[in-house]
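Chemist: The structures considered in this document are given below.
Each reported figure results from applying straightforward, stated rules to the coordinates on display, with no laboratory input. Quick caveat: nothing in here was measured; it's all calculated off a predicted structure. Cβ atoms are built from the backbone, for glycine too; each structure is taken alone.
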Structure 1
Amino acid sequence: MNKKKSKKQEYDNFSSIAEEWWKPEGKFRILHKILPVRIDYILNKIHYKKIKKLEILDLGCGGGLTCEPLARLGASVTGVDFVEENIKVAKNHAIQSNLNISYFHNDIDSIKIKKKYDVILILEVLEHLDNWESLIKKIKKNLKPKGKVVFSTINKTQLARITSIFIAENILNWVPKNTHDYNKLIKPEDLIKVLKKNKFKIENIEGMNFNPITREWNLSKNFYPINYFCTAEII
């Protein structure tokens, strides 16, 4: 069995490309492409009309791509990332965009936050952690009653290995090489098992799929062999 990519390797990889976050055709261009789908999914699950009343925590916020649209809609947004360079980029861009977003540099594996939130976002993060199960156990303490957590991650399938790693990283250059490690990918049933163990109610699972003909991304409630979202509510 191949050895999982270390935490230092994860840090060094993202630190080296932090300046690319807000370049639509840069190394994170795939995140720019899927951002509208991501935001639509989040808004559908947290109820759009209530967003101005919500306090949202984005764990693993990167350069703030998801934080900014939500802040523009009126949510109170906090972003946390373990790569210091990412937070610097996020802060600078928020200032340029005249947005009031709280950003903090912190190690997600050992994070300690006292505040409680209505919604916690963990988007394309779990597959980069050494112990994602422990994070789920921790973050439930930071949710208000009936609070929700929204995940997006990659399914651990051979199709995902071929498309999200080999093709996306080595052929299409959608994401930088060595971004993903197949050994760290997570099957939906494993995520559901850990969520239920930690007293979460599964509200929804949807796939995010790419149509090579229309070259568009879309959501699917019944098909998620590669990327998927999951929303769960604290019981």
Structure 2
Amino acid sequence: MLTLILLIIGFASGHIEAGDRAFEREQYDDAIHCYESALKVTADDAEARWKLARSIICKADVAPVSEQAGAYKLAMQAAEQSVRLNPRSSDARTWLAIALGYVAIGEGVRSQIRIAHRIKAEVEEAIRLDPRNDVAYSIEGTLYRSLGNVGWVERQLAAVLIGKLPEGGYDEAERALRTATTLAPGVIRHRYELGLLYLDWGKEEEAMTVFLDAVRLKPVIASDRARLVDMQKRIQQL
């Protein structure tokens, strides 16, 4: 029996490793196929599920808009399953937070507030589980940047009419995104979000410095190319 179990684990690991290689090549369809193959071998593999969610999200990010909403919901389901299987997985909680962020875009304001609290809880737990999880810090920074863009009056009205927003704003966003760039200086997404934060904050010189550093970096995921184009345009405008 032990031999059979080890054999099954080996098959699943092989599919996951193949999926990782495909993901690094930005071959997201192949990566998805590999992770799904791993789950056919062992349906309770938490790693395969959060990596499946990650691949679905990265594919959806560069897909036609009409295909995105459904894909993000599938990613959310895969990440939720991963968290249920392994609540101590920092990566699972991070990619659940990312999926939730995308799903929230198509929701009403009341639902968005509820989801914002959930995203905050997931990234905080992800960071607690792994203080070196740069992606979790990056998502936390984006959340706080969004919260910083909500004015005091809007917050008060929301609290009365809909529900209280999570606490936090630009200062917390900067702290989180600076941590993300320190942990992973070669990731475009972290620097891009930091630059957007500085623009929202009215700190154009800081934004220019961040964008100039970021455009020299190599794309890690397919959506990085759109970020590079956007930063080049913003540099010209600044």
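Chemist: Identify which of structures 1, 2 gives the largest calculated value of relative contact order in percent (Cα under 8 Å, 6 or more apart). Numbers along the way, then the final one.
Modeler: Details: 1: 19; 2: 13.
Result for relative contact order in percent (Cα under 8 Å, 6 or more apart) over 1, 2: largest is 1.
Chemist: Right, here's the next one. Which one of 1, 2 has Rg and Dmax of the Cα atoms in Å, as calculated from the coordinates, equal to 16.6, 48? Please report the intermediate quantities before stating the final value.
Modeler: On the way: 1: 16.6, 48; 2: 18.8, 65.
Checking each candidate, the match is 1.
Chemist: Given a computed value of 100 for volume of the Cα convex hull per residue in Å³, for residues 167-206 alone, which structure among 1, 2 does it belong to? Could the numbers behind the result be given before it?
Modeler: On the way: 1: 100; 2: 65.
It traces back to 1.
Chemist: Of structures 1, 2, which gives -26000 when helix-only ellipticity at 222 nm (-39500 (n - 2.57) for each DSSP H run of 4 or more, over all residues; to 500) is computed from the coordinates?
Modeler: 2
Chemist: Match the computed value -0.31, -0.60, -1.03 of log10 I(q)/I(0) by the Debye sum over Cα atoms at q = 0.13, 0.19, 0.30 Å⁻¹, for residues 63-110 alone to one of the structures 1, 2, and report its label. Walk me through the numbers on the way to the answer.
Modeler: Working: 1: -0.25, -0.52, -1.12; 2: -0.31, -0.60, -1.03.
Considering all the candidates, the number was obtained from 2.
Chemist: Given a value of 3.0 for distance in nm of label points 7 Å out along Cα→Cβ at positions 31 and 47, calculated from one of 1, 2, which structure does it belong to? Could the numbers behind the result be given before it?
Modeler: Numbers: 1: 3.0; 2: 1.6.
Working through the options, I get structure 1.
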